[in-house]
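There are structures below to look over.
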Structure P
Amino acid sequence: MSKLPYERPVIQRLNTGSMNKFGTRTEYAPVTHIENVSVKSLISEFGSPLFVISENKIRQLYSDVTRAFKTRYPRVQFAWSYKTNYMNAVCNVFHQLGSWAEVVSGFEYNKALKNGVPGSKIIFNGPDKTDDELTLAIRNDSLIHIDHLDELYRIIELAVELKKRPKVAIRVNMDVGIYPMWDRFGFNYENGQAWDAINKIILTDKIDLVGLHAHIGTFMLSPQAYGVAASKLADLAYHTKIKFEKNIEYIDLGGGFASKNTLKGSYLKGSDSSPSFDDYAEAISTALLNAEYTKEHMPLLILESGRALIDEAGFLLGTVIANKRLSDGRRSTILDFGVNILFTAFWYDHKISPAQDFSHYTEDTVLYGPLCMNIDVVRENVTLPPMKKGDQVVVHTVGAYNMTQWMQFISLRPNIVLIDTNGKTHLIRAKESLDTLNSQERMPAHLSSFKL
């Protein structure tokens, strides 16, 4: 019989009456398996820390969002946001499900091409597109979303040089009642910039305006804001039709749908406060269906949702390194992963579960990563049972942005594993080594040797 861990005596204030934010903790079971695969076996085979992605969960989320929109609006197309998670295996799950590609950089554009996405099914967003990248996109008949006038003028020049009519949309920013307003990207609706860009495109007659695009923000908790955006884009499209007899083929409302993560400082958990796909779909479809469209000219609705379609499919497995008491008496636990690979810890209170059975005794704990930086805080305060060195934890809802914004600061980036729909594990990105870093470096000859 193994020796039981010591648990010090504690006096704990009990809460009576109705529950509130200071009330008793929510009980939850240890997470010992992900998609019926043992956490401990995953760590044993692939190491710790380890990112795990559930293909089942991706497919479920995609099914949920397509059902929500396609039952409310007749023409819907999703485009997978590469910046959210551009692991090729993840992207191809979405492409298998029918999603186009939405990219914001040249390397993402080329990733999509190499994944087999036809150029005509790639949406090229972002304010920084080089001449070579624009040329490639024009030759591949991609949809180019124009961010500013300098880009518009350059595309017109390239169209003349290449003797080809690029298909473009303009990005529109607007007041949707959410502050601060995202107005650094695109052309403003209220002050006439958007209408000015439309006039220039159509009257120059060198490129084809086929769409209007808006991305109003990130982790948007107000579905009605999307309704406002849809109405304003529909208004632009309607007046373009009236003035120029030009039909806008699609309206792209970008992404920004909230996942079930919990924002720092939030009173309620994300699972309780984040809108559902149905909430977003109702607001958007109602706005478009009530616009001045005839049945024959209803635009295609494009959505670039990333976070809400991948966050819940991602897990981060890790191991306890040590425990210590802070000077104020609080318990702190040090884990083998930090904000270098869990970047979203800066704005989310991620749910963290022990990966083994635990006692009913719990304690408020600070979770730190292993980096030699004071900002390396995984959770500022979380109620957890005591965990000893070598115990494992599971961090939930980490599929968005962590695998694209991570960095090899102090510790190298770990393996990523996909669990397929049959429960089989696949290594989809190998962990880095010193050779990974050194392969990109070059040593000047005069610095190649030294004596100490």
Structure Q
Amino acid sequence: MSRRETGLPAGAGAGYPGRMDAKEIVEKCKRTTMYSWSAGDSVDPIPVVAAKGVWLTAADGKRYLDWNSQAMSVHIGHGHPRVIAAIERQARELAYAYAGTATEVRARLGEKLAALMPGHLNTSFFTLGGGESNENAVRAARAVTGRQKVLARYRSYHGATALAINMTGDYRRWANEPGPPGIVHVLDPQPYDYSFGATDEERGQNHLRYLEEVIAAEGGHTIAAMLIETVTGTNGVLPPPPGYLASLKALLDKHGILLICDEVMAGFGRTGKMFAFEHGGIVPDLVTMAKGLTSSYLPLGAVGLSDRIAQHFKKNVFYGGHTYNSHPLCLAAALANIEVIEEERLVERAASLEPLMKAEMARLKAKHPSMKEGRAIGLFGMIDLQKNARGEPFSPYASSGPVMAKLSRFFRDQGLLTFVKHSNFTCVPPLCISEDELRQGFAIVDRALELTDAEYQT
């Protein structure tokens, strides 16, 4: 395969004149930089030097199929020339302007998002990522309602900044507690270890009854907003039960509680719709975005605000913002990225590949006793594993045992990059993946599940 096909620069890799080899890259990164969510001595990073399409190339020339879109974020694939050209063009014209200015690229992206978002979502506030977007959405909700409490779910992740990590429900919150006051966590419609019902309808109805009781106990008049991942992401890839979102919106409206949909992972085509809340036939009061907004070519997040909320801040100061908000280079990347998503019909592609992903998961479940379940909506998928017929996980919650470590190593050795934790792993490739590449990924998964089958307890 040629260097152009792999995305590897000519001569790059081990022995490339003036470049570090794989060992040196890893050693210096570990010695002089910190890694997130990790103990530095335990990390074993891949020395990535290039990427193209759905493939990454390491310094030693080994190629990896990106089965997680890096951070569930590279929707259009790696190295797209249109986005790179847009960044270069913007850098030549205007590399930076502070957030209090008006720029053409800001005007164009604002107009584009207003057209893209449905209903009354016509205004955007630009940030640098998902956590910052969620923080600012809550700040706006509190300012508009005059209330302080926020409902969030245990089976959730909303970012790593101070408020966002404490709105997060999963174990990543623990080390950052105690957090700011006013956050009330509730169960997801599908908790980890039991269910609100045997069917989707039962789960949805029973959860809403439970949620209404929580609202009554907390005092609906004290709650500014409820923040949800429209499709629960790293904590399960769980679409809401059919009809749930519409009923949830009605319940919150009854109490004057704003609905914030966190679309940081699910937005921009990942689920087969531009925004995942469109599956539920609703329009939230606020929507938060990042990741697929630029496909991570540059950092950018956004908060989409309803007309009612945006109008409030026409007359009242919004107390938020940073040096790099509305950064021209990031806005240019987003505008080009959205054009690629639309013109290459990647939203439709994600929807069209969903049946293939589900069929592959069904095939693997029928073959491998250690596979408990596979789920997918669009190209947003996850596979759960089990160590016995009772469905018990290989690793307890908030841990990763030896079986999952062995599985993760096998994936890496076989050239498949994905996110492995507890007793599951993700299937979240870039939306540009071909049918053949999708099957290649599942062929590696097929071989990997032989390892977990060997650990299955009959």
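No lab work stands behind these numbers, since they all come straight from the coordinates. What you are looking at is a predicted structure, and each value in this text was computed from that prediction instead of being measured. Cβ atoms are built from the backbone, for glycine too; each structure is taken alone.
Given -8500 as the derived value for helix-only ellipticity at 222 nm (-39500 (n - 2.57) for each DSSP H run of 4 or more, over all residues; to 500), which of the supplied structures P, Q does it correspond to? The correct label is P. Once Cα Rg over 2.2 N^0.38 Å is computed for every structure in P, Q, the highest value turns out to be that of P. Which one of P, Q has distance in nm of label points 7 Å out along Cα→Cβ at positions 210 and 434, as calculated from the coordinates, equal to 4.5? Working through the options, I get structure Q. To test your reading of the models, identify which of P, Q gives 110 for volume of the Cα convex hull per residue in Å³, for residues 314-369 alone when calculated. Among P, Q, the structure yielding 110 for volume of the Cα convex hull per residue in Å³, for residues 314-369 alone is P. Looking across P, Q, the calculation of distance in nm of label points 7 Å out along Cα→Cβ at positions 66 and 362 that yields 3.9 traces back to P. For which of the structures P, Q does the calculation of semi-axes √(5λ) of the Cα gyration tensor in Å, for residues 130-225 alone return 27, 14, 10? Derived from the structure labelled P.
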